[in-house]
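Colleague: Heads up, there are several structures right after this.
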Structure P
Amino acid sequence: MVGAWIGHSLDHFMVSGYRFIFKNKTIHPNVLTIFGMCFGFAASACIIFEYFLAGAIALLLSGLFDMLDGALARSTGKVTAFGGFFDSVLDRYADLVIMGGILVFFIMRNDVVYGFITFIAAIGTAIIPYARARAEAASVQCNAGLLERPERIVLLLIGLFFPPSLPYIIIILSVLTHITVIQRIVHVYKTLNG
């Protein structure tokens, strides 16, 4: 939702920031994609051991690298079908490893209920992009729904910057991810059936 609204309007700022930090050094967008995934893994490890602030920062960096890789690819003419595929696959790894970290966090504290709710949220997190991919395989553009990746990251950042809110954020994710999947199913059905 937010991603569709913003589109690529931040590309200029992202690329300018990249050039300022990396001093115009040439880094392939796929390398930035890998950095994004690695920060997602780091966020997961921080969450497990209750380093919530560090986890939030790592998650924020993961999201920024995820935005930057596409912006850099577009600005340098390096957009490729493989790059899009690679980005999508590594994003899924990051998403699910982060949810796995939260699941382990709850289980290690014998909080089976929130562990189960996290598992439900992780399923929804995985199915949202899968529904889009299957829709596009059927030649239907499918950005429908409340909760795409940027919204999920923002919610998780709230939960990590304010740890007492994390259980409530997980409940919200467990509900809204599946509502998003239903919205995508309805969208595809209506599109394919007039």
Structure Q
Amino acid sequence: MATTILRMPQALRRYARDRRGVSAVEFALLAPLMIGLYFGCAEISDGVAADRKVSLIAATLANLTSQVSTITTSDMTNILDASSAIVAPYAASNLKMSISCLNIDSTGKATVKWSVTRNGTVKSGVLTIPSALAVPNSQLIFAETSYAYTPTVGYTITGTLTLSDQMYMAPRITAPTYGSTACT
């Protein structure tokens, strides 16, 4: 028993100098953190990419609509199809788009003259717009887009996120007529 007690300090010193398992312990401590950071960065990158696509869709809707003076039903279908193609590789079924033509009267009040939507809500009546855009006796194209984004890994933390954007654009030639409904 006495020899065991005498050998104890030697065993403790030998154990303190032994470095063989240090790397494994460090890896076990840092691996969950590094894996979490990797998946977090991937989720954030994917979410930012989806949000950017939503902004591009709103801009495309307004831009394509503002370039023409007359829009037929098939033209509007083509505009909506072209705009929804931007969302790829994400599911287009989660995308809501609406495009409206606003007439601003002499008092600066914006009234929706026509509105078209895909999976969204048709606008009607008076619409509140930023005061800087309320130029009396003018027209605006108003595009609105939203996307229900579901993160791949972080769904349990955040759930489904609604990404949205809107764009106002002045008609380039004249205020577009949709079908038989003029914007003036």
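Colleague: Between P, Q, which one scores greatest on mean count of other Cβ atoms within 10 Å over residues 27-34?
Modeller: Top value of mean count of other Cβ atoms within 10 Å over residues 27-34, among P, Q, belongs to structure P.
Colleague: Tell me which structure, out of P, Q, gives -27500 once helix-only ellipticity at 222 nm (-39500 (n - 2.57) for each DSSP H run of 4 or more, over all residues; to 500) is calculated.
Modeller: So the calculation was done on P.
Colleague: Follow-up. Suppose Cα extents along the principal axes in Å, for residues 43-138 alone works out to 49, 33, 13; of P, Q, which structure was it derived from?
Modeller: Computing Cα extents along the principal axes in Å, for residues 43-138 alone on every structure in P, Q gives 49, 33, 13 only for P.
Colleague: Let me ask something else. Thinking only about mean projected area of the Cα convex hull in nm², which of P, Q has the largest value?
Modeller: Q
Colleague: For structures P, Q, calculate mean count of other Cβ atoms within 10 Å over residues 107-114 and state which one comes out highest.
Modeller: With respect to mean count of other Cβ atoms within 10 Å over residues 107-114, the highest-scoring structure among P, Q is Q.
Bear in mind these aren't lab numbers, they're just calculated from the coordinates by the rules spelled out. Just so we're clear, the structure is a prediction, and the values are computed from it rather than from any experiment. Cβ atoms are built from the backbone, for glycine too; each structure is taken alone.
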